[in-house]
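See the structures that follow.
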Structure P
Amino acid sequence: MGQKVNPVGFRTGIMCGWKSRWYASKKEFAGLLVEDHKIRKFVKGRKEKFGKPMYPAISKIEIERTRDEVKVVLFSARPGIIIGRKGEKVEELQNELQRLVGRRINIKIEEINRPEIQAQLVAEDIAEQLAKRSSFRRTMKRSIEQSMEAGAKGIKVQLAGRLGGSEMSRREKQIAGAMPLSTLRAKIDYGFTEAKTAQGHIGVQVWINQGMYEEGEIYGADAQEGQAPKKPKRTYKR
């Protein structure tokens, strides 16, 4: 069994912030946590008539809570589809989420400029190609090339399952560029999804090295001020 740590969880609170930002008492915490899960599951799992996702290309969903409302921030590479004509689809989503959780919802949509270096979107794209019976090696190679051309410093793609319709499940991995998983300053994005094929589900994992965190992006901005000096000051006895 491999000792692999989720790169996003590994850096949360040190180099990057939380995806759910709110505070609650012990009594309310569990209920609000379940609400967050319901919101994310509803937005990512909503399908149209022919099985296509109704809100496509969403890499992550951030949730902030105040006393009055729940602010849901959707990071999408295709914001126009989510907004709809004159904002109809956003209003519909807002109303349905309000019925789901029973609170006032405020939806904000952020555009992703380079979807090729967002690990979750790359993983979902690979899963979509695999579901269409595309060759898994060719799909992996093309995704790696696209990410590296878009400016990624490194990428690792791993597939697990009955690849190519084989009887026994196995694991295939391809790496390009640098992947410093233990370096906290490295901005490593991680994505996971499952491709639903006729032979069974295939797990798709993607790690993308987006470079290094800048000083302004670090979550603990005042951490340097609180650091102990490297050399202890010499004390002189009189």
Structure Q
Amino acid sequence: MDFIAGEILCFNKPLRLTSFAVVGKARYHLCRKLGIKKMKVGHAGTLDPLATGVMIVCTGRATKRIEEFQYHTKEYVATLKLGATTPSFDLEKAIDATYPTAHITRPMVEEVLSTFVGTIEQVPPAFSACKVDGKRAYDLARKGKEVELKAKTLVIDEIELQECDLEEMVIKIRVVCSKGTYIRALARDIGVALQSGAHLIGLCRTRVGDVRIEDCLSLEEFPDWLDHQEITQNE
């Protein structure tokens, strides 16, 4: 393998680690193994700290392929808590409002989910990496500033209801979608469509293009994996 000429690595991002941190750890182990001080390493699509799953990392000259991977279809498995919202639409922030849920039935959930399949308009979360006047929206939101983001057009190819526990008011869905889809924002919009509220309590990206979670390395096993690779270093 020639990491400077460019290689594609697939990681299963652990919970609570930022995407930036995953890249940093991969770079550290690569530089240490190759005996160099720096090299180009980048990821092809941010995952929130509270999300896990497939993360494609490109090294060396393969970083030129990052945009190509960003446009690949993605699949997620998301767990939503119905009847409550948070400012971040996930567990990063505490619940800020609760809503009635007695009217929600499984057929209603299935009907609502079906309305999100196809081309939709979605307003990204304020707690996101979208830029507002050159600054990251999440930096402004975390400082308590008002963040106004414009709706983006995206495509939801599939939504499947995998679990529906209406005693706990928790549903699990599988979503296949295009680049730029915020599953947290989808959770928000599903809550509104159910005439209630909702936020994410779990999220795993299970596929990017043809790369599935079962194909991915863990960060813990990466150094040992590296030790077993035949590595060349052509500048």
Structure R
Amino acid sequence: MTLKFSNQPGSRERHLKRKYQNPLFSGSEVVAEDVLLAQKQDAEEVESFMEAFRALVEQAAGLDANAEADVVLKIKEQLDKAYEQCAGLAGDHVEIRGMLEQLIKAVMQSMWKAIGPDPEARSKLEMEESARQAHFALLQEPLIVDLLSPDSCIIEQDLVPALLSESAGAVRLAMQLFEPEQQAQLCSMAKQLVDGADQSLDIVAQAGLRLAEMGAYLETANKMPD
């Protein structure tokens, strides 16, 4: 029986979709009950997030212009975390992510005013904003969201199969999350998994391409300058 997955699944259902009829993953077969449970849990996460989001919006909107720095910083951190969580939710939440970006921008403006002309403080804030923009760009890729989630469904034994089952772009982005030694280890483990799989399967052939891309990334990213 072919299972029916959501068009815009949450993190739990996404990972089941990766594992479904995928020989690269070890463990029990994905069945309809697993999908239904994942959909239920993902829906509950959306409901919980929306409740917390509404409270956070009220808190950010009511922020006093002369609020203490630690209060402003705490709200900014909550907004950043809310954006990260929102990026992985089931359904379409582009509008909410846009609202969070606007709230973060407003809070950052308060921080810019608070630091004044201090060059060191301004330099740190500029680096922070650049890092946030790069981080939010990474979160456009579901695999990255799932890997970075504090409650990630991608357990250690599923990491390599997950990488080998994703798109080339997702794999290149994911490799950035690891240190050179970890990248090398992932490539080694991926080679063992691909070599030991049934080479006649299309999904294994695709995994072979992902393995080659992982190796190319490792070689290019860590090449010593002349």
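Each reported figure results from applying straightforward, stated rules to the coordinates on display, with no laboratory input. Everything numeric here is computed off the predicted structure, so don't read it as measured data. Cβ atoms are built from the backbone, for glycine too; each structure is taken alone.
Quick rundown of the values:
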{"item": "Which of P, Q, R yields -23500 [helix-only ellipticity at 222 nm (-39500 (n - 2.57) for each DSSP H run of 4 or more, over all residues; to 500), calculated]", "result": "R"}
{"item": "Computed 2.8 for distance in nm of label points 7 Å out along Cα→Cβ at positions 20 and 116 - originating structure among P, Q, R", "result": "Q"}
{"item": "For 63, 37, 30 (Cα extents along the principal axes in Å, calculated) the corresponding structure among P, Q, R", "result": "Q"}
{"item": "Distance in nm of label points 7 Å out along Cα→Cβ at positions 92 and 124 - structure with the largest value, from P, Q, R", "result": "R"}
{"item": "Of the structures P, Q, R, the one that 0.95 was derived from, the read-out being FRET efficiency 1/(1 + (r/R0)^6) of positions 36 and 68 (r between Cβ atoms, R0 = 30 Å, to 0.05)", "result": "P"}
{"item": "Comparison of P, Q, R - label where mean count of other Cβ atoms within 10 Å over residues 12-19 is highest", "result": "R"}
